[in-house]
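Next come the structures, one after another.
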Structure I
Amino acid sequence: MIPNLLWKTKLPKEIPKDLQKIVNKLKKSKNKEDCLRNAYNIITKKFNGGQTFENFFDLFITDIKKLWKKKNPFHCTNLNYLLRFLLIKSNLFKENDIKQKLTLVYYFWPHQYLRVKINKKKYINVDPWGASHKIKFGNYAKGFNFKL
């Protein structure tokens, strides 16, 4: 089965040097929502979401260093893995604050987004893959609500 699609791949303990500065910046966030927005912006400015039939074998990459250096396009699971890594390493989030959710784009194609717990009453859906397809922060690709 494909890593990160139906289960969370274990995050590496060490933070690669090129990501340490980013993590340090995220640690200075005002609160969890600010950290989530900052991490989301970092991921969506650096990477673009692509189709799963493009670069199929990239679905199996779980090495943070390789993913960070990889060129576009990215699969939803890879982008979510990178975002989850930044959030957890910021020390503002725990694993149980981040839920991997599945939906269908075009009512057929499986797609993953994240539901992130901000506090007891507030959750925010994020879809870094969807940002490349005009999906805004707080929403996720589903049905026909995005453009390829």
Structure II
Amino acid sequence: MTNNTGQMDLASLIRDNIDDILVKIIQFTHIRHRVIAENIKNCRTAGFVPRRVDVEDFAKVMSVALAEHQRSKKLSLCDSHTITFSFGGKLDVKPEMDAAAHKLFEHDFRRYILLQKQRLKENIVNNKTACALLRHKRESADMAM
């Protein structure tokens, strides 16, 4: 489900706060996948500089949101320096230059490609896990009804 801006349109899947967190993780992994794929696709383009999304920043934002949910049963999604939450469930992630990958790119292209592949694999696992959790949660809720 992709809308006209290329964002995953998952708002219809949200029933509660935990669903919302899982949907944000799925959205984040889709954005990260696109950035990593561009790092591979565009690496032969003149002036290319590899980019990354800040996984740690996203994890901190989600941790704060989950802590608030546990405390108050309300979900508060707060922006950070790379993460922005917009109206309608939209998640914006600002990619930044990947200095470590750039160094590999300049000095060991084979290791650069291996790094990008490893990141893709890790991201796929994260996406599949979030999707499976959301599916299991929804199936459990449907069975309870």
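We did not get these values from a lab; they are worked out from the coordinates using the rules stated. What you are looking at is a predicted structure, and each value in this text was computed from that prediction instead of being measured.
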Quiz prompt | Test item: Cα extents along the principal axes in Å calculated as 39, 35, 26, pick one of I, II | solution = I
Quiz item: When relative contact order in percent (Cα under 8 Å, 6 or more apart) is calculated, the result is 23; to which of the structures I, II does this value belong?
Solution: I
Self-check item: Label whose coordinates, when helix-only ellipticity at 222 nm (-39500 (n - 2.57) for each DSSP H run of 4 or more, over all residues; to 500) is calculated, return -21000 (choices I, II)
Solution: II
Self-check item: semi-axes √(5λ) of the Cα gyration tensor in Å, for residues 44-99 alone derived as 21, 11, 10 - corresponding label from I, II
Solution: I
